[in-house]
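S.K.: Next come the structures, one after another.
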Structure 1
Amino acid sequence: MIAPRDVFAEMRQRWLANDVTFEPDQLADEAVLEMPMAAPGRPTRVQGRAQILDFTRAGRAALPIRFDDCRNVIVHQTTDPEVIVVEYELVATVPATGVTASAPFVGVLRARGGKLLHWREYQPTYTIMQALGPA
């Protein structure tokens with residue numbers, strides 16, 4: 001059985017490979033992706049496997065960065081065996097400018113049957129926007 005920690009480990013590997021975050025077989029049909037602190041004009045919730053795949057693929061294609069590291073990872077096991085809380089710091093470089101920056105994140109992950117059921121990510125939107133520079 002793939003545990004929630006393993007699901008996060010797969011996500012992390014995909015980030016560091018600069019690939020899309022999810023493959024279809026990693027997501028439950030009814031999966032939910034939430035970003036409560038998303039930048040203005042961006043969705044805060046995406047529901048369903050196909051919709052999440054479309055959203056994350058488009059987002060990765062539009063994000064002009066290279067992930068260099070995912071460090072300071074702390075995984076907190078909850079009393080619910082399906083749920084973990086993950087703290088981590090992503091380090092990325094904007095190839096066009098050479099600017100490298102890091103930002104802290106917190107994610108709440110629910111996995112069932114080895115598939116992601118729910119991912120809620122709290123991201124420092126302002127920090128990310130600053131690192132990317134003027135649009």
Structure 2
Amino acid sequence: MRSILTICIGNICRSPLAEVALARELSGATVWSAGLGALVGEPADPLSVQLAKENGMDLSAHRAQQVNSMMCQRADLILVMEQHHREELERRYPVVRGKVFRLGDTDIADPFRQARPAFELAFGNISRGAASWAQRIRRL
């Protein structure tokens with residue numbers, strides 16, 4: 001699994017954090033992110049940028065993009081933040097069935113327009129999910 005796509009809604013909070021966390025865990029893998037309802041062209045949320053920076057990752061160049069069929073076909077693995085995202089992605093692009101999974105053991109709540117503690121909680125869950133998936137992938 002060398003090509004991994006992370007998905008959330010707006011592609012400015014959770015999926016960009018998952019992208020950089022997975023890329024750090026899996027050197028050599030191609031990891032990118034997109035949104036189901038992306039705020040196309042927008043940078044990552046300032047709190048996501050700050051948390052990434054505090055943890056040695058860089059989101060400064062991130063710009064939100066809308067998920068599309070080509071991205072889904074290109075990905076070996078698609079990791080979503082919530083079960084609803086999986087269902088919506090599979091509804092839009094039935095070809096993805098079998099390669100879409102939640103990043104975490106449970107849904108990772110959207111911190112958008114919330115205070116830093118919500119971002120910290122999401123980042124912690126994303127980091128744990130990224131580490132867990134990286135471990136599984138390395139065993140393949």
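S.K.: Quick check: 0.9 is what I get for distance in nm of label points 7 Å out along Cα→Cβ at positions 65 and 121, calculated from one of 1, 2. Which structure matches?
M.R.: This figure was derived from 1.
S.K.: If you don't mind, there's one more thing I want to ask. Using helix-only ellipticity at 222 nm (-39500 (n - 2.57) for each DSSP H run of 4 or more, over all residues; to 500) as the calculated read-out, with -8000 as its value, let me know the right label among 1, 2.
M.R.: 1
S.K.: Kindly point out which one of 1, 2 the value 27.1 was derived from, the read-out being mean count of other Cβ atoms within 10 Å over residues 9-16.
M.R.: Source structure: 2.
S.K.: Something else: Given that Kirkwood radius over Cα pairs in Å, derived from a single structure, equals 15.3, which label among 1, 2 identifies that structure?
M.R.: 1
S.K.: Another question, then. Out of 1, 2, which one gives 14.4 for mean count of other Cβ atoms within 10 Å over residues 17-24 as computed from the coordinates?
M.R.: Structure 1 accounts for this read-out.
FYI, it's all coordinate maths here, none of it is from the lab. Note that this is a predicted model, so its numbers are computed, not measured. Cβ atoms are built from the backbone, for glycine too; each structure is taken alone.
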